[in-house]
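Just so you know, all these numbers are worked out from the coordinates, no wet-lab data involved. The model shown is predicted, which means the values in this text are computed figures rather than measured ones. Cβ atoms are built from the backbone, for glycine too; each structure is taken alone.
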Structure P
Amino acid sequence: MYRVWNFINNYSLLLIAGALIALIWANVAHDSYKAFHDLVLIEDFFIGHLHDGHRTLTLHYLVNDVLMALFFAIAAKEVWEAVILKNGSLRGKKAATPLVATVGGMVGPISVYLGLAAIFGSTTFNAVANGWAIPTATDIAFSYLIGRIVFGAGHPAVRFLLLLAIADDAAGLIILAVFYPSGALAPVWLLLSAGAAIAVYVLANWLPRRMDRGDQLRRNSTWVREKLSFWPYALAGCLSWYGFQQSGLHPALGLLPIVPTIPHCERAFGIFAEAEKYLTDLLNKMEHALQVPVQIVLFFFGLLNAGVELSSIGDATWLVLAGLIIGKPAGVLFFGWLAAGPMGLGLPAGMRTVDLFVIGCVAAIGFTVSLFIATVAFDAGPVQDAAKMGALFSFAAAVISIIAGRVTGVQKQDA
């Protein structure tokens, strides 16, 4: 079993702290929290967002649209390795059933969310329909932590859960890019992102290796790595981010085209594998160097996005919560059973069909990505606040998962 505790410790504890501070602050001194949330850093900033006729750089924009790109880059790195590299976790038949279950883990929440919204009436449906993707998310770190409590570290269901969660995040990145643009679409700007990715791959990766053919000392590649280090990729990342920003796609996804261009190891060791800390390839070194900065970014993300007054609970709260807590387990169970049984893909040895339901309950913890999608799905206001509250309340899935494990007779297996 791969060890993910370091990932949880690195990327979640400060996030929780930020979210709790924000929740308390917003309910005790809402005006001062609002002033902090809307803090203007630079007036008339040429990269900032349009606000009241002036381009301004606010603290919220800096964190959500600029710095969160680092978090999504790390998530994309794990997804990319799982799909592309030898022994990748999302390659081959071993990943087939989790991938089908992932589809169910998205179809179920969307169906419940939109179905209940329609039942609530056309007024509610029109107000909340754009938030359909909020309950599709799964928070990898927290889900893993609860999954280990429910199943034990050595249970095959925990590995299944990790595969499902990472595939879910991959789908979430696609949804963010396609369905939640940050402004009017101008696809021609994506040529800047594509050009930056191609240029840095050719000049800083492919060309030095090609020039080193037959040279056991690999002089060119060594020179590029020692003298230029990560700087060519940092420059390409800035250009790619700006391309996304100008194209109308959410700029927090702007580093995704650059991740595959960075020199990497030849094989995957697993999702957030402990072995990666011993690797010397540039991609893993960059990930390790970003750990502390991303911890700080996630603290401010929680601080700036979880500050919701308890009085803001509304229809969107219950729809997000129902999508996660009802739709996610139902979807994972049905599609997982469909893959394992009628489709003949099977389940990992030691897993029961009923374990799929428990996995779905664990995967219903949306939190980080659900909170992020809520901020881009709705304009600031009561509906957005209500949807955020649903994302925060998804922690209730942890208690439900533990109960579901007891009721279904899950036998914990230690590593």
Structure Q
Amino acid sequence: MKGLPAIAVTGLGVITPAGDGTDATWEGVCGGKPTAAADPSLEGLPVEFSCRLPSGSEPVRGIPRRAAWRMSPVGKAAVAAGHDAVQDAGLDPASWESARVGVVIGCGVGDLASWRAQTLRLTDKGAASVSPLTMPMALPNMPAGEVALALGIHGPSLGTATACASGASALMTARWLLASGQCDIVLAGGAEMAVDPLSVAAFHRMGALSIRGDDISGASRPFAPGRDGFVISEGAAVLVLERTEDAAARGKDPRALLVGCGASTDAHHPTTPHPEGAGTEAALRQALADAGLVPSDIDHVNAHATSTPSGDASEAAMIGRVLPHGPSVTAPKGVLGHALGAAGAIEAALTVLTVERGLVPPTANLDGTVAEGGLNHVTGSARPQRVRAAVSNSFGFGGHNVVLAFTSDAPA
């Protein structure tokens, strides 16, 4: 049964290790070259590599000069992506009704570096040495707050924190705000800049990270045999969402339509996905029902696939079970690594581009003949394909599952 109305995606802003900007990221992801590299900031740790934003491209656009000094890197990334998305949508913050504009930005960690640095100050030098900027820099809601501040937005400003599903949760929440009539425009997405010795040490202790230090470019290998964990990454993506009729009224063609959302919780284990993918299957089926689609309508799947043994196996089995007709499958984390709370938004933006441009990026480091699950994996090079309907999967610690469905046109 179809649920809420379709929502137009009218703007994109994407910043990733593959490129500073939507087109640069798209070119890098379609090129299929992994971005994992040795990371001097992690020297001496059991894992010394990550996927970082391109050297020298720290995002500064859209950030008021008077505010840059007090902003965290994750706040800056969110603002830059938001700035790009608004420009892409052809909107002018000086002329919109700011009380009818909302912001929802997912962030799983916040500014971990600030927490760590200020904890050391407290321990070594006492309370008087702790920066008064600690809380406004470190809290995970601040990317949403900084976007609202930078763009003068006075409508709802929310932060979603569902671990690695945070960015997808933000888009789902934004859709509710638009469908309810509370907002006319919502900037929604995710931001994360959590490549830090503490996060890397913690994820390594869990056994979640790849330790393929002798083959760094091959370390992030979704669905591939021999995968041993994810490569930590960073980035941001913001999508401008509007009701379809509002976009049409101002003469703006949508890049794609967000037509369905599904969410569930595994309630199985704090960090390990349900081995049979029961929760993820429920989220996918909800998204299809919400969109008024049936499984055979789906032409493409943008998989969560982080490159962990159990997670990829569970997801591959679930995709094959729910979508047995063999839609194309890609996993961008082979190129980008895992950007945690930003990943769902980045991959939603890539799904929008796949629908819009008729091109499916390849999964890096994957030989399709031996890939997990026998799915229709896109490998080697980008594949031209008409994609009328696609889903983007995002799953997170805590058992959070979110699936977003996009189409080129509204389902009948």
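Remarks
- Identity of the structure behind 26, 57, 17, 0 (criterion: P(r) over Cα pairs in 20 Å bins from 0, in percent, calculated), options P, Q: P
- When mean count of other Cβ atoms within 10 Å over residues 193-200 is computed for each of P, Q, the largest belongs to: Q
- Relative contact order in percent (Cα under 8 Å, 6 or more apart) - structure with the largest value, from P, Q: P
- If you line up P, Q by mean count of other Cβ atoms within 10 Å over residues 169-176, the top spot, with the largest value, goes to Q.
- Between structures P, Q, the calculation of distance in nm of label points 7 Å out along Cα→Cβ at positions 241 and 393 yields its largest number for P.
- helix-only ellipticity at 222 nm (-39500 (n - 2.57) for each DSSP H run of 4 or more, over all residues; to 500) from the coordinates reads -10000; which among P, Q: Q
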